[in-house]
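In the part that follows, the structures are each spelled out as structure tokens.
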Structure I
Amino acid sequence: MLSKILTLIFALNLLIFETICVEKFDDDLLISSNNLNDLLKRDDFDKNYRIIETNFGPDGEKDFKDGHIPRAIYVDATFNSTSTQYIKYTIPNAKALGDYLGSLGISDHHRLIIYDRSDYGFSASSRLWYLLELFGNETVTILNGGLNDWKANQFSLTTESSTYREQLYEAIFQPKLLRLYEEVVEVIKTGEEVLVDARDRPVYDQDHIPTALNVPYSEIFDQKTGLLKSKEILLEMVLSQGIDLKRTLVTYCQTGVRASSLKFVLNLLGARLVAVYNGSWFEYSQRSKL
């Protein structure tokens, strides 16, 4: 009887959240290969848009030159980022990042569309998406399924380079979207924010930051299509873990990359505010033992 009551309560809560959140789903965060292919045909594309292929490090540009989506330019998701004892990828300097993007012909007035070559298209792309939002750009879209889906739809690739004149890109740091180790320790004490772990469930079960809930990165994708699962399924996943989208959420993973993907999903579902603990488990597991 108790299990039936709990199931009914969950179903009612899901219905309430769907009513509240579905209206807030932001389709501008995600674009399909079909829609991108149509968009590339617009006469005003170069004026209003930039499409970016991204990867971790300059070596990714070699694959880019062998064939990429037409009009794309390559952006290194680790630009001005270094590794330290506790941080796998440090946050870049605002001016350095702005100058770098501007030198590639990207302005903060362009609508940016990002893709990568990972299995589901949400690795370097979601990391760069997060960094761009961290520095004030809220007009950034990710290609669902990445380059793999583009090729699966048999859309064209090119080896031709697209060059654009230098632009002004103003990067303005948004501290509300980043959490440091000391702030996470305080969250554990106060419970004022909700920690969400993006690592796989067996890893989470073995050890995790106290109070953290778990939404595994590996479970947010449809294995058959290689795309993100539907918003309805993602919403049910998130709510089933007891996550309240009206609260401030803080995502983390092993090194801060998949945490960006989880933040993307939570934003897609209409979460009020989602920050990333950039040091993630890589930092916490070391410093919490000191």
Structure II
Amino acid sequence: MKLQRFALVLAGAGLLAATAASGPAFGATQSGPAPASGPPCGNQLVWPTAKGTVESAEVIPAKPPRALRYEPFKFFATRSMATWYVAQNSAGTRVYAYGLFLQGSNLYRHTTVIPNDGSAPRPTAAKVGSGWGTFKAIATSNHSVGAPNHAYLYGLNANGRLYRYAKSGAGYKALGSFGGYASFKAMTVISETQTYDTLLMTTKAGALYTVHLPITAKTTPVVKLIRKTGWAAYESLVVEGCNFGGSLVVGIDHDTDSGYQYAFGHAKGTATAITAYGKIPVVFNGISHAAQTSHYVPLEGE
């Protein structure tokens, strides 16, 4: 596997020195124009396949988007997967990615070590919970810089409720649930701050919403419509924050294995600016799709 696959996210996390021997981030791939002034940013996607592997790609905004695929590596049978966060150990001697995934009715946390010799990543997994058989999708937030810190897990259940959990030791504790989400099908986190998280969610009918969730124990989500139609095809949403004050969003259609990239301005309901970059030249053959991003840089899309 090409170690260059991790170069962009490691640079953003301040970890590039650990893999300095890997060479340039994109090889022969041209970066294309960024959504605004400053260095180009991009989406980094990972997805589990039915073959028991994980595949990945870098996607750079352009019209049409440009992409670089990387060699797959062995992973675990997975039906839904949340964001991969790239971090390093306290000694600075090991780089790894971690995140959550669902296998059947069980919730697992994986830790995937990224060797500095260019060899394939080495994933391990530990079960952290059961009773997840009725959950359709999961998403995670991770605000690790600046107090108060939090790491929340969101689960969209077939019963029409959105559940929230807080990391507690090696597992998660329930923080309650919210009703009214039976019509929603895809979700991811677009913002994670000291005081709130924001989910980006689509409905079966094709509407696109943000769901603003303060981190207080008792809270009422603030749901804002962004677009009434146009998002029905997407079963996966992937978000990355960018230096233009907004986000890069990829919507993935599982029926056609196709992905489309968009630049979002700071989310503010129907006034949110959206630029469509078009179809990504990658076959997205995953069961679900997730972002690979930095553990140290929170999203600020809303």
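No lab work stands behind these numbers, since they all come straight from the coordinates. Nothing here was measured: the structure is a model prediction, and the numbers come from that model. Cβ atoms are built from the backbone, for glycine too; each structure is taken alone.
Some points to look at:
- Source structure of the calculated read-out (helix-only ellipticity at 222 nm (-39500 (n - 2.57) for each DSSP H run of 4 or more, over all residues; to 500), -11000) within I, II: I.
- For distance in nm of label points 7 Å out along Cα→Cβ at positions 79 and 95 computed as 3.4, the structure of I, II it came from: II
- Label whose coordinates, when Rg/Rh (Cα atoms, Kirkwood Rh) is calculated, return 0.93 (choices I, II): II
- Structure responsible for 1.00, with FRET efficiency 1/(1 + (r/R0)^6) of positions 119 and 215 (r between Cβ atoms, R0 = 41 Å, to 0.05) calculated and labels I, II on offer: I
- Given 20.2 for mean count of other Cβ atoms within 10 Å over residues 199-206, calculated: source structure among I, II: II
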